[in-house]
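No value in this document is a laboratory result; all are computed from the given coordinates. Note that the structure is a prediction, hence the values are computed from the model and not measured. Cβ atoms are built from the backbone, for glycine too; each structure is taken alone.
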Structure 1
Amino acid sequence: MRLPRNACLPINHCNLPAVILGGLTFQRHPAPLLLDGVAELHHRLFESLASLPEPDERARRFMDYMTVYFRLAALEEVGLSPGRPKLRGRADYLRMVRGWAFDPDSREGAVLKGWVESRFGLLTRYHGGLLDDRAQEAYLHFMEARSHGLYSTNALEAQLDLLYAYGQYELRRSQPTVSHLSLYRGFNRFSDDQVLEKIDRRRWIVLLNNLSSFSVRRERAEEFGDHLLRVQVPATKVFFYNRMLPGMLKGEEEYVVIGGIYEVERLV
């Protein structure tokens, strides 16, 4: 089962095209997803992490690297005029993640969904409303929020590239033999174009938004909707999760997952 044409872009910045990484075959037989040039550009970071046995120590090394490499504590060195307000420059990777945790339909959520479009080629299906018509207000509001969220920031999408690469490194290191994570998502309803096939009463094939939140805890996911799904998510489609960095997310075992077509099990 292939992605609908209106769900993906013909090009991306990944080693696999969107029609492959977003398809059902990829869910069943995942492969590594590599963003263009990230591992090569930041190879010294990952070489330095190899000698650190503790996850918290590696997290601190990663955050220190981000601060230094992107000059997050010295914005004047990357073009901010002295005396100008620093609010836009503070829109870094941590603010994007925390904004998502507060509201996935926020400006920060628009930036993250736009990043998935650019890097993986999966189009945003929902942001404060269905984005099924580019002439409608919902789509225009999404594009406006995405543009405002990126304006005058410091290589923000490049920061997100490295955040994804680091998260994948941590997952491989902590669970080297795990190809899938069993995650839960609460929901109220799917739009008609999201349910592609009903295999039986409990097993559906659905098209998820290009970025969605899941929980590893069933009882937590049940708080977010009248119905509940269980999904076998490829580990390579995990963008970030709340234990990745100290204090990054306050949610209960939240995982933020790159979308596409998935076979899901409806539990409630």
Structure 2
Amino acid sequence: MEIYPAQQLGAAPDHYDMARDGIVDIGYVNPGYTAGRFPIYELTGVPFEANDGPKAGKAIHEFYKNGGYAQKEMGDVYFCLVNPHNPGRFHANAPIKVPADVKGKSVRPAHSTMARYINSLGGTSVQVPAPEARDAISKGTADAVTFPYEAMKSFKMADVVKFHNDLPLYLSSQVMLINQNSYDGLSDELKTVIDDHCTPEWSQKISEGWSTYDNEVRQEILGDASHEVYEPTAEEVALWRESVGPVMEAWKADAEKAGFNPDTVLSDYEKALEANGAKY
């Protein structure tokens, strides 16, 4: 395999189309970069649904692919794997302790659902791909980001954001997609290899390394005196959870507009999370 990292073949929002159109044989895609295009998958980014990255990876795979939703939303590619990070947090250049603290701030959100959440809190979303988030903070374009802890090292964020809210909020669940013609052109033997690895179990397994690294970086941040990590009180957690209501209602409206019963979709998702021990 020849790997092209860092958006060498195209911008992050174009990665789905690149896999669909055969510009790449395999694409690593963040569906949340294309707002409104995959309304069912966007449910996976609503805060306070999943509490564990790898377990949620398995649950999302079962819900989305095995449940038939992938065929309806991403049916022009071969859906292989889900790869979510551990629940992300707010990281900022000033403390963010409660939802009201987001008002007036510019925030780089993880995806379109988090952008909607930021805007609902009175903040302004700054839409840039993850590799450009550090520049947005250092140049003053953004005051905060929503990221897992590991991004503090992966994207060299730790020197530009020193305040962290330790409340796990949301997932960003990337997917690995294969061009359908590339898959169809394989021998039956090789198709079996692909099929045997594009499973819910592998979605969990492939996400475990990311989770381990995230936990390691979190411990480093907690032990670094130059960083301030805030642990919300029970009352503040309740405020955060209540603040997600408008985002969930907006998602339901999008799902209904796309021809789905939102209550059924949400129930299917939450059942999969619960079955895998990943429900918040």
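Quick check on the output: 19.2 is mean count of other Cβ atoms within 10 Å over residues 30-37, derived from one of 1, 2. Which one produced it?
Checking each candidate, the match is 2.
Hey, mean count of other Cβ atoms within 10 Å over residues 46-53 derived from one of 1, 2 reads 22.8; which structure?
Of the structures listed, the value fits 2.
Computing relative contact order in percent (Cα under 8 Å, 6 or more apart) for each of 1, 2, which one ends up highest?
2
Given a value of 4.6 for distance in nm of label points 7 Å out along Cα→Cβ at positions 22 and 158, calculated from one of 1, 2, which structure does it belong to?
The value was obtained from structure 2.
Taking FRET efficiency 1/(1 + (r/R0)^6) of positions 94 and 190 (r between Cβ atoms, R0 = 41 Å, to 0.05) as the quantity of interest, name the structure among 1, 2 where it is greatest.
Going through 1, 2 one by one, FRET efficiency 1/(1 + (r/R0)^6) of positions 94 and 190 (r between Cβ atoms, R0 = 41 Å, to 0.05) peaks for structure 1.
For which of the structures 1, 2 does the calculation of Cα extents along the principal axes in Å return 55, 41, 30?
Only structure 2 yields this read-out.
Which structure, out of 1, 2, was Cα extents along the principal axes in Å, for residues 118-205 alone calculated from, if the result is 53, 28, 25?
2
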